[in-house]
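Okay, got some structures for you below.
Just so it is clear, none of the values below were taken in a lab; they were calculated from the coordinates. Quick caveat: nothing in here was measured; it's all calculated off a predicted structure. Cβ atoms are built from the backbone, for glycine too; each structure is taken alone.
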Structure 1
């Protein structure tokens, strides 16, 4: 399986059309999409196409437009934090001694949300943030633009890569991504510290 598809996440949710035209998708993104849907655009890309690349060009132009909007940073922070807190409640591990690599505090979703927040907050001033899609590439660009301290960006990238390797190993072995918590305690604490600095200031 190359991609896991959740059709409930299409525009307008379960009540929406299964397939949208690019015009309808553009209208939705510009006028009705939630912040978390704009967060999803950070890593979004065309995976298959026909017709000489016109659709990809239109999608990429829309993506750059939406990511490059100027936003109220305080409101953005509140919305990103609220969605992440909801995900932790609904998807995180509730078993003592276990760590959900994706969803628990200090996990991979925290890193991804920090990066998505940074793109939505600053792509209007640094257009190259809307061009990159990988978490590690974006962290390098944050450091380049001095939006994040270089040691913090480097360390987050290292932890992200470690988590991804563990998740991929679990997937290949058809095991859950909930692992013993103790070996990851130090890395989790580092991620939680940066999460608080970026999304829970004061």
Structure 2
């Protein structure tokens, strides 16, 4: 990526007065480390960017070692905006929409189900995230791994790793590294019985 130099650095809680709007900057990492939403309480308006999209869940993946817990960050940031008194949401993709809380709940439910699916696909024997992807369904359950084009493989793999890392942080999965290859397995066989 070419170097990007912003015109102005924004921080969580900053105010942006733009014409008749007065926005509060809300730091909402997950999809991207620097993702922000702009909230105008008086107007009941949320410029959500890619944080909350109307028809899909934004891609939340691990792309570099410094991406510690993007899915955990994302879920916390979703909870942060859920109950804002917003009449209209302007997403980065798709049409403007209403019903922020319901949309946030749907996205959170999607990730909870995905965590359960990925945790259930793990076994006692550790496998790579790439191999695990072949065990999962994609595009809302409509596609197999082999059906996805190469670019979608990259996004899906990064998102699977983010889910695996959150499962590991929650004590549900373990990670093993051997010669630069990272593999995951269920953390404890007793978890399999509890599921």
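One of 1, 2 was used to compute helix-only ellipticity at 222 nm (-39500 (n - 2.57) for each DSSP H run of 4 or more, over all residues; to 500), and the answer was -18000. Which one was it? Walk me through the numbers before you get to the answer.
On the way: 1: -18000; 2: -11000.
Traced to structure 1.
If distance in nm of label points 7 Å out along Cα→Cβ at positions 11 and 83 computes to 1.7, which of 1, 2 did it come from? Label of the source structure: 1. Can you tell which of 1, 2 yields 0.95 when FRET efficiency 1/(1 + (r/R0)^6) of positions 123 and 139 (r between Cβ atoms, R0 = 25 Å, to 0.05) is derived from it? Source structure: 1.
Given a computed value of 17 for relative contact order in percent (Cα under 8 Å, 6 or more apart), which structure among 1, 2 does it belong to? Don't skip to the answer; put the middle values down first.
Working: 1: 22; 2: 17.
For relative contact order in percent (Cα under 8 Å, 6 or more apart), the value 17 is produced by structure 2.
Can you tell which of 1, 2 yields 11.5 when mean count of other Cβ atoms within 10 Å over residues 171-178 is derived from it? Here the read-out was taken from 1.
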